[in-house]
Structure I
């Protein structure tokens, strides 16, 4: 009975609450079967599957069960709730621990403490729209055969989440557990290096040309190049690192770049771009006292020209350094730092770049490790204007932009929902005014800068999100953000 109504009882029954939430139920060992009912339930629209289980506890079974629940939630691209029998069961020959778990899309949201002497209640706020967005992106959900399952309409829709039990990650690209983070960093690093090695083998190239600024992105690119050389058995001096100081380059950054190249054992050259850029200003009759976009972009394009011409002279490959966050926001100069011959960082968001460099710092000993930590601690800056120029004081925190990027691309979240989510996740760190400003800026720049992504160089996808216009993100350059804002 449900609210005075008799409901059918079946192993594959869909129950719909309101108009936009549907769930199903399976039992115990169904989770272990080759074709669990939860698969068909999900194919027919179940956002959530409950497993009502009476599985006895044994040594090692809890971790196995936890792994199964997480995996099944990922396979159905939805929520899986496991509720095991507990203290009320007989212990004549078996023990039931009352294990309860809630997992969503492969991530464990909540888990109780086993072996309690009282009943327990487990909470987690869910977003069924995330499951729907994931399923829409999976061709397997469209292709697999569906059975016709009985559907029962219930009267009470679930309440809207109030976020009290919602574990909203501030850094969705970064794993929470230290061991998971270390493993993720190594995996990404190996993908970047192996992809670059494949490209070098394909074009029979043994020379890598890299602009080294002393900042995070170029440091990560250099570390990837070093690993690539190790994979291919190339000497470290196969890498040519160029430091090209301009009008806004700080002495500390220049020194960091030089020290990094020396410790890495790569060839290092310094080319001052100021004389060439000054001549260019004279040629186009631009007042160098006018520090506008021409002033900034001329420096970026001069650096790219030097890199490209040296690549021709050295029969080398120009390695791009721009990260996913900058590509999303168009925070680069068209046909300058926007362009390279192969960009190893193109699918790595800014918030993850720091952890990748930090992870490599832990792997290194002595001076190299200390230098990488020093680079990691420096603020982000394009260094195109004299004096201190901090990117995040203009754009806002990359924490926020990566948060928006992840949830917009992965789940199609709207600006209003992103604001609520960000205020919950970053409570006490960013106020409503800053969240409002950065959400609007994110959408405006994301849409207006698509023309740069339509002409971006090749580079490896390392995670679930990529902005390559040849694969994951195909959008016309004149699409407007107004429909979203």
Structure II
């Protein structure tokens, strides 16, 4: 049997390092790459992973002092993720052959997989002391430095790997990931592209490049790369998930749902996938489905703060405020300093007319973030409805001082000045100016602010304008449903040429 195209034949006995890459094949031969060297091996000499452990165990029984057999069994155990057995076999290799660099390499890979990065670094470094030209070890150690965010050390290791083997796609891809984590997305794309010029059939590298394009907000190129990765490896759920996220970023929610669902169908039973699909359902206003997905994300990961928080938000939109309060309370148990959770739980308490509890939550938010205008604006609303009018106006004023372009406090102050039962707080002219400012800031598209403007005009006696803007606000079906009592009641007053009083 002759070697394909006259290229060098690699003999299995010469492959001291079990870690090799298949870069090509035909009917009878596998083309392998290892340490920058390429060669062909007959398929008849290749041992399948599923039988490798038994095969090498039998060899070890017959030749118990052959370190090679222990090393190869360690490689098989590594493929099966039986890491304790990998380490035990590596110990035997080193006992029999203390200068076996691949044994230290496998130790490093195993500690790396177990996320014991200090031991991984020690093992990789020991391998390099024995063999300073060991390309795969530089790649492995470089990746550990990347995970540890020691990017300069990672870049040094990948640079050395590429000096030793300029065509090493693993080194190029690995360095690309360092650049990515360092937020240098252009350099990441350059390295991923260089690897793909050498070998276009690297789905993980194609997908990673897509993620770099995504980080640069070039969603079209990201989708192209994710699609190419799926074409190369159609059973990889992560690629569908990532493309789904890109579709979602472009507003193509149906396609995002399809990809997230495909990822789940391929076995991606991960909280992040259900969470992202839930976020997409929410953006599509399919709240029941959003709640279902957030619930599954929570089941898979009970510590998933964002899933609890977003389920609470959806529940509050569905007017299930008691349940929303429960979820926000869980968020605060998991993240006691979450300003957003205090603000949102305060809003749910407000909706339940538990004004004191709402104010307590806004107080907590303000203590944590004294310059957060939304917290002052919301506390102003709660104090207004709790008939603490002076304090409410003070909160609106502070919110506007902190952010003059925030519409909410203008509208809240306008509503109070236009509808307050206590005459001394009413001031129609100022209410109109405030409400107009709120509407201008939101391009005259936010229904609650339009109703505030209507109430302000009514307080000024401009009832035709009041009716006009009240009707305009109620054209928003979501708003009309939310304010099913207050909105129509106000309109009825305006049509009767009477101002509205928020009793």
Structure III
């Protein structure tokens, strides 16, 4: 029996257990909340971290939860070198509009597991568990120690990874099963900031929508002081629009606009709900001119996917286009504030981008609060390890033309030395159901799905990647 045959047999034996463990993690609504004692990212994230740690403890692995830092670390084997596996158990907010199930009530449907975090990234936690378990049970020899990290703040700043870097020894090479296959050798830089309007609304009372930087805003609520004339105009125009609803609540009008969410790193195909709302409101004759001016500025700032409004369009040789997306709209001291998530290649200069954004915002009487500006990286020079990881994918997939990729997404790999992000689900195994509405089925979307057969194949690839990486770093 070949090595891959033995892995296949292992996965058949443990299939129901794998699905059970993934569903158990999905049931925990591990969206970041306010810090609590022993839970820097909130109680639900701490609960998911504990549940993840128990999966490794069940295998007899030395496992420790670093409560104040928001991560767990399990160790397997011995060796003079270390291979890291990095995944996370926190998730982005679920949002509404799910059609197959409630976000944290996982189900199986048409060969998929449906639930928030099914792919991003509780699949990464479970894939790491069963990759180590296969190596343990099947007796595969390793010359390296495995350090398996599970974080709880990946979606909201990666403070857990920063803490790991401060507190632990850096692995010699790390795999981050939080992307796609075959293997990603570099990632774009990430910039996040809030833009604040310098002017006050007159009739608009609030604008609210979104809760994550890295999810394109797909629902927004605008509250406006009621007048008969305004209600008549908005109702007529909303009927023509089809994506906007108007309701009266006491002396207020509530405008709700719906869009289409996508991950902020790949916003193409998304529809920003605030852009839709602002596009209507900027020309609403029954609103004060001051309010219309603010919404006009909003439409200008939210145009396009590639930073056009800020004069920061950039095309990178390896990483492609710079992207820019809005995920949150809120009121800050009575003024409108919008979040922006920018991903830029290694050929772009972060300071120049910031300077251009500041110039444009200042010209519109808006300000800026910069929250993060982390440069991208490129590890394609690590040929030995890259080729070893690629060979693992090629062996399983049969795609010998597959090449290393460059990612727009931000993962833990950006915080680590010699780190490569990979997938958890073999892409050639499935297609999302054609009956899925737009904005459903993907990561950070409603009805997030993970294909079960593709996931099992992904675990198989990850096992071979670990074995190949071990050989590569000991040559």
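Every read-out reported here was derived from the displayed coordinates using simple, explicitly stated rules and does not represent laboratory data. Bear in mind the structure is a predicted one, so any value in this text is a computation, not a measurement. Cβ atoms are built from the backbone, for glycine too; each structure is taken alone.
One of I, II, III was used to compute Rg/Rh (Cα atoms, Kirkwood Rh), and the answer was 1.05. Which one was it?
Comparing all candidates, it corresponds to I.
Quick check for you: by relative contact order in percent (Cα under 8 Å, 6 or more apart), which of I, II, III is greatest?
Largest calculated value belongs to III.
Which structure, out of I, II, III, was distance in nm of label points 7 Å out along Cα→Cβ at positions 31 and 343 derived from, given a value of 4.3?
The read-out was computed on structure I.
Name the one structure among I, II, III that FRET efficiency 1/(1 + (r/R0)^6) of positions 95 and 127 (r between Cβ atoms, R0 = 25 Å, to 0.05) of 0.10 was derived from.
I
Using the calculated result -13500 for helix-only ellipticity at 222 nm (-39500 (n - 2.57) for each DSSP H run of 4 or more, over all residues; to 500), pick out the matching structure from I, II, III.
Comparing all candidates, it corresponds to I.
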